[in-house]
Structures are given as C-alpha cells and as structure tokens.
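Quick note: the coordinates plus some simple rules give every number you see, no bench work behind them. Keep in mind that this is a model prediction, so the values were computed, not measured. Cβ atoms are built from the backbone, for glycine too; each structure is taken alone.
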Structure I
Amino acid sequence: MDAIDNLINRSSSGHLDSPIPNREELDLIYQAALRAPDHKGLKPSRFIEVSGDGLDKLSNIFVNFVKENNPDADDAVIEKFRKMPYRAPLIVILVTNYKENMGVPEIEQMMSTACSAQSILLALNALHYSGMWRTGKLSFNESISNLLGLQKNETVIGYLYVGTNVGPKKQKDTLNNSDYVEIWS
C-alpha cells in the first residue's frame, strides 16, 4: 500500500471480527510502533496483547474496576464493562512506562506511546486489518493500572481494538487545509 494513501485513507472501525494479524504480522506491527519518536531513546512504550482467554481475564479486570470505583453501579453498568473486551478479537493495551529524566517529561513520553499507537493503526491498515483506539475511564487511571498489575511508573493511555472490519467502511470528509493550517511566511 502506498504510504500517503495509507495516511490519508486510514479510518477506525467499530465493527471488528476475525481474522486478526498472525504472529509474523504482529511482529512487523510492533516494529513499526517502536519506530515512534522517542526523545533520548528512553523507550517508554510497551504493549499488552490480549486475545483468546486473555479477553476473559480483561473482562474480569474491567468488572472489578467498575465495582471498586462505582460501588453503586447497577447490573447494566457492570454488564457493559464485562462486555467491553469482546468488541474485537484482539486488544493491544497501550502502556507508557515512564522513565525519570530531567529532559523528557512524563507527558512527552506518553506522546511517544501515542505515536506508537498511530503507527500500529497505520500498520494494521497497510496489512488490510483495522482497529479503533479507545480511552475513557479505563485509561489514565491508577486503579486500572493496579488491577492490570502495572508498575507505579506505568500508565495505560488507551486500548487498540484490532481485527478485520466487518462493517461499512467509514466515509471520511475531505478537509480543507486552510481551516487547520495557519501559514507564516
């Protein structure tokens, strides 16, 4: 796939099913992710790959999260959190492993992980798969980090839901650059 075409035409999908990338393809995808900008080479990004029985484990973690953080949650809310991992056959949890460094603040390291996420989405598209980046209450949250068994210096910045698009292809509007770009010359 042409690189510019990939950049311009990639879109997220909320309708994901099997097949998912095989191990060789996933290795390529992670190599693309690890080429993200990384000030001082701190390598702050890591990924937790969840599929198969791992989705059940993640579902239980999400249920425990809602019960701990919203004791008044009714059955419908608990069920919503229980079902979340099953929206795709593969989830990549995006984790920033913050490294103390005077020249590279935590937010910059998170942005590096965000760039890794975009690279994963672009690599998926180039290999004819799809994905959707989700955040919400289950991101940037110490409680979910603890339930996932992360270290104190680690933060979940989002979840990439991955699979093959089985829904309609999103039609993207053509944007007018002048609405977003200010030119100083």
Structure II
Amino acid sequence: MSLRVISGSAKGRRLKSVPGDTTRPITDRVKEALFNILGADVIDSVWWDMFGGTGAVGIEALSRGAAFVRFTDLNRAPIGTIKENLAAARLMSRAEAKRADAFGSLSARPDKKFHYLYIAPPQYQELWSRALTLLDENPSWLFDDGWAIIQIDPKEYQPMELKNLEEFEQRKYGSTLLVFYERIAGHV
C-alpha cells in the first residue's frame, strides 16, 4: 500500500512505510474520512499520535494546519521512519518524535495539553482500552474540549466504563473502526 499525504501543505507527498510488518498504516479512505469529520478544527490544534507507526495521521494533521504533533512509538524503526517522513514533508519544525512507552507516558504528569490524542496501537492486544483507561485516570493530557480518537478493528471494540471521558461517535470503514471520546464537562 502506498502512503501519501492527502491534503494541505504537503499534499501528494509519498510517505515511507516502516520496515517489516509491525505497523498497519491507515488507509487513505479512513484518513480522508477522519479529517472530514474534524474539518477546520485541525487548524492550530495540538496532537499526540501515540502509537506513531509511519506518522501518517499526525503528518496529515500538520499538513492541514495543526500547530504541533508529538509522535511516540515504543520501537526504534517507526520513530526513524516518522522522522524521515517529517523531514521529507518539511514539517519537522512543528513536531517531536521520540521513543516512549505510551502507557508510562499516559501515567506520568502531563507536560502538555492536546486537542487530539490519536490511539492506533497494534491490534488484538487490548492496548487501546489500556491506553484509554490510563487517559481516563489522567484526563489533564486533554484540553477541556479535547478528544481521544481510537483506531481499531471493529471486532476489538467493547464499551468502556469511564469516569472522565465518554464515547460520542463511531465510524466504521471496512475493517477499521474509529471511536471518538470527549472529556465530560465539569470533570477533573
């Protein structure tokens, strides 16, 4: 599958894939749908692309006018690929890419607030629900109007009992499900 930036300042830019089969890049169809949902809210927004992979989602956000994207991944190969893709798209100045454990990071005291946390971990290991639970326990990572967006296989989905976040939307595109969560007004 050929990865590319769909719209914005880096439109048409081809993105490198991570060597091996440890990542599952988002399809153009799902990426286009996601950014159609977000619309102009992407402009000047701050993102955390948590299980960065190729960086395709965060790079698309930057290309469409996001102010800043933090990319994290536990493995060296995806971080190297993300840095190459950011450099090729000329977007490095508004991004940071670092090796980090998502769960350790989410458990830590927030060093920044985000409008969007994009959580697309390796499938079928319940990593998405673990990340969402940690975010629910530490919602200060998100601005009051911030969202967590989960990308999983529809078979992985299960309703979650959360205190500070609530699900408000689901969109299914073939074997990809996007689930949207927002902070509950008036909560921590």
When distance in nm of label points 7 Å out along Cα→Cβ at positions 146 and 170 is calculated for structures I, II, the one with the largest value is I
Read-out helix-only ellipticity at 222 nm (-39500 (n - 2.57) for each DSSP H run of 4 or more, over all residues; to 500), computed value -7500, structure in I, II:
II
Out of I, II, which structure matches -0.22, -0.28 when log10 I(q)/I(0) by the Debye sum over Cα atoms at q = 0.08, 0.09 Å⁻¹ is calculated?
II
Taking mean count of other Cβ atoms within 10 Å over residues 90-97 from the coordinates of each of I, II, which one would give 17.2?
II
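Comparing relative contact order in percent (Cα under 8 Å, 6 or more apart) across structures I, II, which is largest?
Details: I: 35; II: 17.
Largest calculated value belongs to I.
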